[in-house]
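Structures given as C-alpha cells follow.
Nothing in this text is a laboratory measurement; each read-out follows from the coordinates by a stated rule. Since this is a predicted model, take the numbers as computed values, not measurements. Cβ atoms are built from the backbone, for glycine too; each structure is taken alone.
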Structure I
C-alpha cells in the first residue's frame, strides 16, 4: 500500500471509529454515567480541555478514538452513582448498543445524502437481468442460457437484478444454485454449479455471463484521442463515433461483452460491421494480448461511450426510504456472508482484512466524484456496526450477551470465569486479525505478474 492509500484508510477508519465511540459517549451522558475521557486518537495527549467530569482530548495516534467511563472495568466495585457498573443492566445494554447503532445511523445518513444530491447508478442494475453474452467455459452454458435470455430467479431471489446475482454468485462459489431464465418467453428452471478455477479471491462475474448494459451496440467515444495510436482498433481503421454493429455476427452491448467474446476466440481475427454516420462498412480486427498481470487478456485500444447511468436527486422522504432499503439489503448480504462462513459455503479466503479494506478505500478515492468513497464509507460503517454486535466477548455484542445472561440469572457471572472468557476471546480476535492480514498479503502476492 502506498502512503496515500494508508492516509486515506486511516482517515476513513478514524471517522468510523470516532462515530462509534461517540455513540457510547452520548448514551452514557444521557443516562447519567460519568465519562472521564473522550479522546480523538490514541496514545500521548497532545491538547484538549476539561468540561465537568470529562477530559476532551486529541492524542498523537489518529486511529479513531475511545471513551473512558468511570467504573467500567469488569469486576470493579461501583463506589459512585455515576459509575458504569453502578447503573442497572439495561442502562449498560443501551450504552453498549449505542456504538453500533451510531454506525448504522452514519451509513443511513451517507446514503440518504447521496440519494438527495447526485447518486449515480448504472441503469442496467435496476432493470430486468438480460444476458448479453455467455462465455464458452461458463458453467451456465450447460443450462442452455443464451444471449438475450432474461434471468428470473437466482438462488433465493425471484426477479433479481444483476447486483443481486453477482452478490449471490460470490456467496455460492463452487456450489450449486437454483436458477431460472426466460428463453423465447418460456421459463426454464434448472441449477448451475458456480465453479471458479482461479479461486474465490479472483472471482470475476463476467466469467459466468455478461449483462446487457444498454440497448444500443458499443460505440467508440467521439472525443479526440479515443483511439489509441498503434492499437488493434487503430490498425483496423476505427474512428471516434463509430458503432460496432456486429462482431462475426454477434452484437455486443458493452466492452465487457466484446472482450469476453474475443477472449473465447483466442485472438483470432474478427470480422466487424461498423456504423459510421449513415453508412456501414466491414473491417477486420486483430486483437492483441495486453501486457502485465493481464497478459492472457485481449485488448482493442479505444475509449467507449459508457453505458447510461441513472441519477437520483430525491426528496427527503423518498431518499430516506431508499437509504433504508439499501442499508437493509447490505445488512442482509453481510448476514448471508456470515452464515456462509459458518456453513462453509463462503470461503474464508474471500474475507478482507485491514489491507484489503485499505485497497478498496484507495480505489474509491481514485474514482471520479464523491459517490464511490461515500458508498464505501457507508458499507464499512455498516460492517463495523454488525461486527461489533457479534456475541463475542470484548466486543459490544459480547458485553450485551453477558448482561442478558446476568439479567436472566439475576446475579453477576463469576469474575474469574468472565476474565478467562475475555482472555480466550482476546487471543481468538488476535489470531483472527493475523489470519485476515495474512489472507490480504497472500492475495497481493498472488496478483503479481
Structure II
C-alpha cells in the first residue's frame, strides 16, 4: 500500500476538500472523458447527491462543480478569475472550455441538488452528464468524493482503487504493526521509510521541493489568517478571531502575567487562523482534509516557534511521518466526515500531527505510533455537525483543540518507552466501526448535533 505525501497534502481551495475540491476535481476529470470520446456534445448537466446535496450550498459545491466544468483546478485556483468565469456562465448560459465545443449550461436548471436519492457508493456522490443537440444524455459518469480531495468513479470505487497502483515501493506497509516491524528490520524510522518509498517515484530534488511548497502554503495560510479580520461569509456572521487573539498574545509577551497554559492559546490561534482562511474560501492544504486543515500547520508552527530544539530542516520528517499515519487511517478506515464523522477528519489530523511532533522531537517509531494512537483514541465518536453546512461552527475551534490534543499526545508518548495497551491499528479499526454505526445525521449532513441545536442565522 502506497499513498504519496502529495496525495495526503494537496494544495487546494476552501472551504471543503470533499465538498469543494472533490466536485471540482470530478468535473475536471469528466472534461477529460469528454475530450477522449468520439461523440459530439452540446450541453452539460450535474446532479449532487447525499451529503454533497445537504451541505452543498454552504460548502460551495455548486460553484466548484461549475468551475471544474469550466476547466478550473484546485491547485491553481484564482478567486478573481473564477468569479469572472461564473458571471460569464450565468450570463451566457454556456461553458467554454479547452478542447471541447461551446456547451450549454444553465446554473439554475442544469445543476440539481438531489436530497432524496443518495447514491450507493458513498455519501458524497455526484452524476455528471453530457447531452447532444436534442438534449438527450449520451455520456454519463458517477463520481464519489471520498475525502481529502480524493475522487473515484463508481467503477473505481467498486474495484477498491483508493490507493496508488503503480510499481511496488521498497517499504510497503498496510498497518501500523507492519510499519513498526519494518522499522525494526531495516533500522529506519518512519520518515525514512516514507522517504525511501517516495524516492522510488521521484527525485530527491522533486520531493524536497514539493514538501517545501506544502509547508510554505501552510505557513502562508497561518500568516494570512493572523493578519485578517472581519466576518466570514455564509450567513452565520461568524467573526474572525485569530488576529485579535494573536495580537493580545504578542502584547502579553514578556509581561510575566500569563499562566503556563497560555501556550494552548498560541496553538489554537495558529489552527484557527488556517480554518478561518479555509472558511473564507482561501488557499489551504488538505491535512488530510480542508475541514481539519489547521491541526498539522498549527502543531508545526508551535514546534518551530515555541520549542527551543526545533529546526526547520526537520519539517520534511514531520510531514513524511504524518503522511505515513494518514495513509494508514485512509487505507483502513476513512478521512471523510461524510463517511465517519469528524473523528475521521480532526481525529485523523490530530493523530498525524502527534506522530509528526513526536518524530521530530526524537521519538522512537514505537513512541511515534503511541502518540498517534493517543490522539486518535480521544477523538473517537466525534460527530460532523456543521451549523448551516458551513465549515465554521464548530469546525474552526475544533481544529484548535485537535492541535492541543496532538501536542499533549506527543508529549505523553515521549514520556513512555513506546509500549502501550491499545495499538494504533485497533484505534483505527474502532474509528471505522464507530463511523459505520454512526447515524447518518451526524455525518456532515447538518441534520443533527449542533447543527440543529443552535440558531442558524
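Can you tell which of I, II yields 26, 57, 16, 1 when P(r) over Cα pairs in 20 Å bins from 0, in percent is derived from it?
Working: I: 19, 48, 25, 8, 0; II: 26, 57, 16, 1.
Only one of I, II returns 26, 57, 16, 1 for P(r) over Cα pairs in 20 Å bins from 0, in percent, namely II.
Among I, II, considering only distance in nm of label points 7 Å out along Cα→Cβ at positions 58 and 402, which has the greatest calculated value? Walk me through the intermediate numbers first.
Details: I: 3.4; II: 1.6.
Evaluating distance in nm of label points 7 Å out along Cα→Cβ at positions 58 and 402 on every structure, the highest lands on I.
Once distance in nm of label points 7 Å out along Cα→Cβ at positions 210 and 338 is calculated for all of I, II, which comes out largest?
I
One of I, II was used to calculate P(r) over Cα pairs in 10 Å bins from 0, in percent, for residues 314-369 alone, giving 20, 27, 38, 14, 1; which? Intermediate results must be reported in sequence, preceding the final value.
On the way: I: 20, 27, 38, 14, 1; II: 29, 49, 21, 2.
Label of the originating structure: I.
Going by mean count of other Cβ atoms within 10 Å over residues 322-329, which of structures I, II comes out largest?
Structure II comes out on top.
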